[in-house]
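Engineer: Following this line, the structures themselves.
None of the figures in this text is laboratory data; all of them are computed from the coordinates on show. Remember, it's a predicted structure, so these values are computed and weren't measured experimentally. Cβ atoms are built from the backbone, for glycine too; each structure is taken alone.
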Structure I
Amino acid sequence: MKPGDRVIHPRHPEWGLGEVLPGSAGGRLRIYFVYAGEKLLKDAPLQLVSGEQGHHPLLDHRKSQGPGKGIVRKTIPESIAKFIEKFPQGFSDPEYFRQERDYKVSGHELIRELLGPQELARLMASGDYGEAVARALRVVGATNLIFPNEKMALRKGLKSDEEKRRRFVLCLNDLLYGDSDEETRFKAWSELLSDLDAAKWTNATYFQFLAHPDRYIFCKPIVTQAAADVCNFELNYRSDLNWLTNRSVQRFAEVLRGEIASLNPRDMIDVQSFIWCTAPESD
């Protein structure tokens, strides 16, 4: 077998699909299994897998480099066990609602009330961009998801420039409700945040997450990178706002949502909470 081959271990189907890694020697094979992590095997009755059966998103987007300093990789089952240890009833646990979900749902309800598509269109039609900005900043202040200094940067950037406030509202409307392709909308939003000196991943992903938690994840860079590192998923992370990283973060959330389907996550609020509660930085 050669590096890159996809295999299964018939005696351990619970390990899932594996990929042969470089560096095998002495008759032993280094193999990364989706649900068991890295194994060093000798004379194992492995079976080659190809075609559709040879694909899995956690292997297709596997990181080529090792984990970051201090990161210990876990399997998805181990992460699920960690989450259940914290919240025995999973996403239905009363304590989970109190600590993680309720305030985010309240933020979602607030943005739909203050900046829903019809209300935002009304504010733009009347030229009331200052009111729209005030409402957006109220939504930002409704949760603790964005770091205080990053909230401050956004407020400062919108404080005195009427044209920037107008652009902010137009870009926000397009980001949330526009019909152009997602990459174009995200790039325009990123350019605006850069002009406001507020180009941070939290500011870039917050409004979509609250407005459309069924589709978009919120990105706190450190914890999201750690969660992806634990899962061996390539985020293509760069600190500057860019489409590749954004799409990789969203893809990671979509993959993770499927992998924790046994917990019945309702939306990306649950996925984001799972990331926050199981990534190493939350220990």
Structure II
Amino acid sequence: MKEAYVPDELTYIGAFLTFRCHFGCSYCINRHNLLKPRDELTPEEWIKGLNRLEMKRKLMVPITLQGGEPSAYTGFIELIKGLKEEFYIDMLTNLDFDTEEFMREIPPERLQRNVPYASIRVSYHHEFSELESLLERVVRMQDNGYSSGLFGVDHLETNIDYVRDKAFACGIDFRTKELLGIYKGKFYGLYKYPDAVNSSELKSVECKTTELIIAPDGYIHRCHRDLYHGENPVGHILDENLSISFAFRKCTRYGECNPCDIKVKNNRFQQFGHCSVTIR
């Protein structure tokens, strides 16, 4: 398959292996508006599609395996094994899988790079995660050389200070993520474009992102809103003639953006003030 060049503007690659998850958190940002079920590529198709990507290694942009819960995808270990050695790989996971099997199959250096946060970013969810067990598994992975850290949503019903103290006591890097969207009638989150979320009036704008967002079925979307709605793909990872560009594109749905796209956050080097999209 012909190589697909990724422009140097690239800041993020999100490979959404599946939208499935064993958890069902009430605040899941994937379900902010609509989460349309999608078909799923086979591991062989993912490997074929991702391995054709050509990008400069010095950019240090990883392929981030996520979902849903990436471990709920059948063949996710096979997929990791099949990706080119030159790729940086990291993973967003709730760690609800057999970590012993994972460590037997995947060496720690396969998910390593010199950036100021963990390659395996484990999410704590107060509605489903058992904290003590989760901490034990993260520590075991760290003891075996895996770059692992714990993240938790700063939810009103989570004693985030308690979780942080327990994590730090175990030698685990713990970081918080904002609660986004509406909870009990109140709007949460820091956004670059506040009127882009939950607005009663939709507007036409032009927006640009430097992220490569790939759906479970291989379609590429410009933003998380389109990803979850299954709308407006800009390409497919298996298209022989795929051309990747980061350009301003017309959007008529400004007002129902996903919070992930327009929140103010840290970039991949943990510098605060980044936003995934530019809108005009």
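Engineer: Comparing distance in nm of label points 7 Å out along Cα→Cβ at positions 22 and 94 across I, II, which structure shows the greatest value?
Structural biologist: I
Engineer: Here semi-axes √(5λ) of the Cα gyration tensor in Å, for residues 14-173 alone has been calculated and equals 26, 20, 14, so which of I, II was it run on?
Structural biologist: Numbers: I: 49, 21, 16; II: 26, 20, 14.
This figure was derived from II.
Engineer: Then there is this: For structures I, II, calculate mean projected area of the Cα convex hull in nm², for residues 62-141 alone and state which one comes out highest. All intermediate terms of the calculation are to be shown ahead of the outcome.
Structural biologist: Values: I: 9.2; II: 5.5.
Of structures I, II, the maximum of mean projected area of the Cα convex hull in nm², for residues 62-141 alone occurs in I.
Engineer: Let me ask you something else. State the single structure among I, II that was used to calculate P(r) over Cα pairs in 5 Å bins from 0, in percent, giving 1, 5, 12, 17, 19, 18, 15, 8, 4, 1, 0. Write out the running numbers ahead of the final one.
Structural biologist: On the way: I: 1, 5, 12, 14, 16, 14, 11, 9, 7, 5, 3, 2, 1, 0, 0; II: 1, 5, 12, 17, 19, 18, 15, 8, 4, 1, 0.
Among I, II, the structure yielding 1, 5, 12, 17, 19, 18, 15, 8, 4, 1, 0 for P(r) over Cα pairs in 5 Å bins from 0, in percent is II.
Engineer: To which of I, II does the computed value 17 (relative contact order in percent (Cα under 8 Å, 6 or more apart)) belong?
Structural biologist: Working: I: 17; II: 22.
Structure I accounts for this read-out.
Engineer: The value 2.9 for distance in nm of label points 7 Å out along Cα→Cβ at positions 86 and 270 was derived from one model only; which of I, II is it? The partial results should precede the final answer.
Structural biologist: On the way: I: 1.6; II: 2.9.
The correct label is II.
Engineer: Among the shown structures I, II, from which was the value -5500 of helix-only ellipticity at 222 nm (-39500 (n - 2.57) for each DSSP H run of 4 or more, over all residues; to 500) calculated?
Structural biologist: On the way: I: -15000; II: -5500.
Only structure II yields this read-out.
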